[in-house]
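Dropping the structures in below, format is structure tokens.
Values in this text are rule-based calculations from the coordinates and carry no lab data. The structure presented is a predicted model; accordingly, all values stated were derived computationally and were not measured. Cβ atoms are built from the backbone, for glycine too; each structure is taken alone.
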Structure P
Amino acid sequence: MNFEEKVNEELKAATKAGNRPRMETLRSLRASIIEFNKSGIGRAMEESDVLKILNSAVKKRKESIEMFEKGNRMDLVENERKDLEVLMEFLPKQLSDDEIIEIAKEVIQETGASAPQDLGKVMGQLMKRISGKADGNHARSIVQNLLGA
């Protein structure tokens with residue numbers, strides 16, 4: 001079952017169950033899929049496209065959570081967290097800190113990075129390997145620690 005079919009099946013199940021928050025999150029995902037299909041790219045959705053859609057949606061939710069927490073709107077924070085949980089179901093298994101550190105060390109060695117100013121070089125290669133499997137900001141902080149920033 002491809003991503004689009006899975007989202008549609010999950011949406012049907014959420015609708016039948018009357019799970020409104022889940023239904024709304026899945027509808028927003030379906031809207032992103034429809035937008036991709038109508039974009040005129042002329043090819044089927046690939047895994048990189050799926051990850052791009054999911055990462056974009058996850059990033060929006062995380063930014064909203066941060067903003068609502070600053071505004072002391074805990075009711076809205078809870079809604080965004082529920083949305084985030086639904087989205088995380090569709091992402092690949094997330095890497096642990098140890099796994100990120102291991103991959104980051106490999107990239108640092110391959111790129112010859114040794115100082116904090118090499119962060120961009122390392123992050124570019126690292127994100128190609130861990131895209132969709134780890135949060136970029138978290139990975140960045142790990143790399144900064146490894147480079148002694």
Structure Q
Amino acid sequence: MPPSIHDNLLVSYEVQCEARTITLRTEYREANRPTEFTNVIFQGVQGYRFENDAFGNIIFGVETVTVEYLLTEFGAEISESYRMAGSPGPWAADLSSASEYLRERGIKGFTLSSSCGLSGWVLAREVAIVNAEACAETNPQPPR
């Protein structure tokens with residue numbers, strides 16, 4: 001069972017464009033207990049939108065949703081973003097065929113909800129919620 005991120009503080013998030021990954025770094029802080037560090041890692045990202053960053057965001061959760069739900073719920077903003085800036089990608093030019101294109105590539109929908117602050121959606125191949133210390137042990141940072 002993955003670690004919980006419910007009521008975690010979002011410390012930072014990073015978008016790696018070429019790698020097509022998004023990492024949310026979270027902490028659960030409670031008096032008289034060690035801080036728990038948990039990362040949410042989206043891989044195979046095809047598009048995303050985060051909004052309402054309160055610079056003190058408290059995560060409620062990440063939920064897996066169907067691609068069709070995500071395109072129905074956020075289709076207007078996806079279409080407008082594509083029209084204005086060409087994002088999130090060429091699949092967004094025609095939302096009537098977008099779900100088939102995304103499903104053929106193994107893409108799923110995810111929604112990020114918060115008790116306070118940042119919320120949004122991600123279209124990605126997968127998401128993993130991992131203990132950040134374990135992640136650091138398997139992916140050590142190169143020396144500087």
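Below is a table of values for the structure above.
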quantity: Structure from which 0.40 was derived, FRET efficiency 1/(1 + (r/R0)^6) of positions 47 and 119 (r between Cβ atoms, R0 = 25 Å, to 0.05), options P, Q; calculated: P
quantity: For -8000 (helix-only ellipticity at 222 nm (-39500 (n - 2.57) for each DSSP H run of 4 or more, over all residues; to 500), calculated) the corresponding structure among P, Q; calculated: Q
quantity: Entry that produces 1.04 once Rg/Rh (Cα atoms, Kirkwood Rh) is calculated, selected from P, Q; calculated: P
quantity: semi-axes √(5λ) of the Cα gyration tensor in Å, for residues 23-102 alone derived as 25, 19, 10 - corresponding label from P, Q; calculated: P
quantity: Entry that produces 30 once relative contact order in percent (Cα under 8 Å, 6 or more apart) is calculated, selected from P, Q; calculated: Q
